[in-house]
Structure P
Amino acid sequence: MVESSGKQLLSLVKNAQIIDLSVLTGENQPSSPPEGQRFGQFMMNHYTWPRGKFLEYVQVHDDHTGTHIDAPCHMIPTLESGLEHATGFGSVTIDQLSLEDMIGEAVVVDVRSLITDYPKGKTTNLRESPIITRIFLENWEKDNGPFSAGDIVLFRTDWSDTYFRPYPEGFQYDRSHPAPGADAIELLHERGVRHIGIDARGIGQMQDDYSPHWAALGRGILATENLTNLGKLPTRGALFIFLPHKFEGATGGMGRAIALLA
């Protein structure tokens, strides 16, 4: 009997190694930002309550908490608004994102070298965010091959692995991690990349949160933030999948990011 394509696909998935790339969310975990609105969870129903014998909570959180993806509307105004940095992607919300853009080959760019010997901050881990520049990525391409359309480029900083901890340690999960400059994002756009990610607070820099977001989201490039475990992935060869909550009109979508390794 010829095996169905569905069973063949299931076999491939079951035989793959699954890497969880998502941070833990909860009332005592870093939120967005860690010093801002915390995740809230409230009892809705308990097994002993009159509504029935089941357990249920109401959860309240920023739509950029935990491992999540930025929709373009997060920082890009609509053209109709007439505001600065408006583009045609300003009306794109989470529920409108293409699933095809959320599944692809992971290309892991190790940027930890930017942290080495970088000046420490007085109240932050580093004085400011080291910048992932266009030149850095061009040099990376010389050693690892060019970026291609359909690649999902993930910046490995190990920031979440190091600093994402329950409070009060979680307050050290700050924004002084390495982050891309606008010129680096422009290069990735030129290569046809439609999705980037980072294992840190976000693609924004501590000293400039806006320019990287304008450069990416204004061009329709999606950004998955607060990833973790990128050190468990090869430079190339893993399949990246992130599926956010399909919430109407949301600017960010929490979800579960995973990688599959053959």
Structure Q
Amino acid sequence: MKEKYWVPAIERADMVLKEISKKPHQLRLIDLSKNLEINKSSLFSLLNTLEHLGWIVKDGGDKYSLGSSIGAFSSAYLSQFNLLQSFHKEAALSVSKVNEHIQLGVLQKSNVVYLGKVEGDSGVRLVTDPGMQFPAYASSIGKVQLIQHTKQELKEIFPSGDWEKKTPYTTSNLDELYEKVQQAKQYGYATENQESALGFHCVAAPIYNHENKIVAGVSFSMTTSSWESKKEAAKEEIIHLADRLSQLAGYTGQVKQRVD
């Protein structure tokens, strides 16, 4: 149910910006109209306004991408907490120990938005990069942030029918997701084995703030061959990294240190 004081125009603008962020330089007015089920006349006025405000830009092919105003908002948000700066400094130390890629991501409803990446020596390209969104149920960095939700809340976040399978191993129903989230809550970390992409494995841990709330997650990602030899070291180190970042964010509690 909508809140009492709800502004539909802002909701539509939010929908448009999120859709463009998923497919920059790919969507025209007609595509956005079809995907979002907004009539072309209303959408034209909305896009025109967003373009003039610098929130989106239109290229020569009449396709849209996010504009400089969004970048300014993002920078202002991140500068409030220095989370990204702290991540790059601390993650570099963890990469020097395990030598695999580490990513930072925040949970936004049903998706993870990736904010930063520190790379190891592996030349393998990840399926996600900073600025991209990815289903939370298909990633360890998403699952580990979902531990703060009840099963009913998970049901509301992931309605039936919204379970796109990235691989044959992707989590694909509420009961399976809830079981994995409960395991992550118990252990203090979440793993993901070929759910986001075949041949890739991840382990993630949550970052807490001064209010003892999860604000982000960090994860190691690596190929199957590396996972077999490094998974225990990666589990231990990602927990330590999340702990360090949590302390910098003002967290005063005890982060789980169990590694099985």
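Who wins on relative contact order in percent (Cα under 8 Å, 6 or more apart) among P, Q, i.e. which is largest? Please list the in-between numbers first.
Details: P: 29; Q: 15.
Between P, Q, the highest calculated value is found for P.
Out of P, Q, which structure matches -14000 when helix-only ellipticity at 222 nm (-39500 (n - 2.57) for each DSSP H run of 4 or more, over all residues; to 500) is calculated? Intermediate results must be reported in sequence, preceding the final value.
Details: P: -4500; Q: -14000.
Derived from the structure labelled Q.
Looking across P, Q, the calculation of FRET efficiency 1/(1 + (r/R0)^6) of positions 82 and 122 (r between Cβ atoms, R0 = 41 Å, to 0.05) that yields 0.50 traces back to P. If you line up P, Q by distance in nm of label points 7 Å out along Cα→Cβ at positions 146 and 178, the top spot, with the largest value, goes to P.
Between P, Q, which one scores greatest on FRET efficiency 1/(1 + (r/R0)^6) of positions 50 and 210 (r between Cβ atoms, R0 = 30 Å, to 0.05)?
On the way: P: 0.05; Q: 0.30.
Going through P, Q one by one, FRET efficiency 1/(1 + (r/R0)^6) of positions 50 and 210 (r between Cβ atoms, R0 = 30 Å, to 0.05) is largest in Q.
Using distance in nm of label points 7 Å out along Cα→Cβ at positions 26 and 218 as the calculated read-out, with 4.0 as its value, let me know the right label among P, Q.
Value 4.0 for distance in nm of label points 7 Å out along Cα→Cβ at positions 26 and 218 corresponds to P out of P, Q.
Quick check on the output: 7, 28, 32, 24, 9, 1 is P(r) over Cα pairs in 10 Å bins from 0, in percent, derived from one of P, Q. Which one produced it?
On the way: P: 7, 28, 34, 21, 8, 2, 0; Q: 7, 28, 32, 24, 9, 1.
Computing P(r) over Cα pairs in 10 Å bins from 0, in percent on every structure in P, Q gives 7, 28, 32, 24, 9, 1 only for Q.
Computed from the coordinates by the stated procedures, all read-outs in this text should not be read as laboratory data. What you see is a predicted model; the values in this text were computed from it and never measured. Cβ atoms are built from the backbone, for glycine too; each structure is taken alone.
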